[in-house]
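J.: Pasting the structures here.
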Structure P
Amino acid sequence: MEVRPEIQIRAMIKAMVDVVLPAVDPEQKMAQEQARLVIGTLGLIASRLPVAYRFDRDQLDRYVSLSHELVALDKADGGGQTVSKLESLAERGADVLQRARAEPSELESTVFDLRAEVSSLLQSLHKSSSPEKWNKVNRLILDASKMEIDRERALVVAMGFEPKPGSIPPIESLLPQVNG
């Protein structure tokens, strides 16, 4: 099961175009229209997904700037009491922006690069390691793989493919807590 939304969306569009829409009775105009609406909406989501994070980050940056300007203006006019909450939220927003510097594509490509390099190292170690060392490496990889599989299954459990979905912990419980 693929967990990356951009790939899932492309697969859904393809299924709708190649399988579902042709199976819908052409006489059922409303069903045809709704199927095309689903295809169009998925296409729109897919086209906007790459910029959604940057859009949100830019919006937050603009609100932080506006908030700082409003706070400064109010304080210059002798105010200050009415904007304390705004000032606090603007500082929190500035902190979030500071921590949100990397683009999602940079994060993803770094994960892919590390995964490829780990694989390359494993191939090398498999050929050159003593049995004792290889057993230790093997244990590390199996432990890491189990966590990765558990996280991926939790991420897609709502799709309905798990025979015992209640046995899968919520994805939130398998991820680090968010600060702030």
Structure Q
Amino acid sequence: MLDEIKKDAGERMSKSVASLKQEFTKIRTGRAHTSLLDHITVEYYGSPVPLNQVSNVGVEDSRTLTITPWEKDMVGPIEKAIMKSDLGLNPATAGTVIRVPLPPLTEERRKDMIRIVRNEAEGGRIAIRNIRRDAISDIKDLMKEKMIGEDDERRGEDEIQVITDKYVAEVDSALAEKESELMEV
């Protein structure tokens, strides 16, 4: 019973960390990276489709992304989707190739980005602590139903705390990595 609770908590915490890292890839740094456009969807024959499924997204240089749509008539919708996104990018079209220059980040913008990243990290920590709370309440329920003893309850809670500390440390290291990436000039 306890092993199942620990395993479930560990898996859920792992998913929370993975989700946080996925959110971090959407927050742009000074370098061009194709994952920057991963969350953008384009209207394609009446249904929203991820950008990377209707075009080829590549990196031209450290400050420019190139998008080559597979169909000529997709250039307009792709441009609109990029402009509507919350990234603040202005694509430039040259025939069938769309170039997306990334403007350099100002010091003020970097600090705003760091504030956003810290909020995301705190959300990740809160999610992990909520999973810990759920796991501990499951352990307490087992104790109330007399399925485990007090020693097992205490040991289970300690092990859940160790798992929690491990994943909170992962969140902190991902945050530190993203902050240093944002402060690079």
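J.: A value of 5.3 was computed for distance in nm of label points 7 Å out along Cα→Cβ at positions 4 and 68; which of P, Q is the source structure?
T.: Answer by label: Q.
J.: Between structures P, Q, where is distance in nm of label points 7 Å out along Cα→Cβ at positions 76 and 172 highest?
T.: Comparing P, Q by distance in nm of label points 7 Å out along Cα→Cβ at positions 76 and 172, the maximum is at Q.
J.: With relative contact order in percent (Cα under 8 Å, 6 or more apart) as the yardstick, tell me which of P, Q scores highest.
T.: Q
J.: If you work out percent of Cα pairs over 24 Å apart for P, Q, which one comes out largest?
T.: That would be structure P.
J.: Further question: Can you tell which of P, Q yields -20500 when helix-only ellipticity at 222 nm (-39500 (n - 2.57) for each DSSP H run of 4 or more, over all residues; to 500) is derived from it?
T.: Computed on structure Q.
Only the coordinates and a few stated rules stand behind these numbers; no lab work does. Please read all numbers here as calculations on a predicted model, not as lab measurements. Cβ atoms are built from the backbone, for glycine too; each structure is taken alone.
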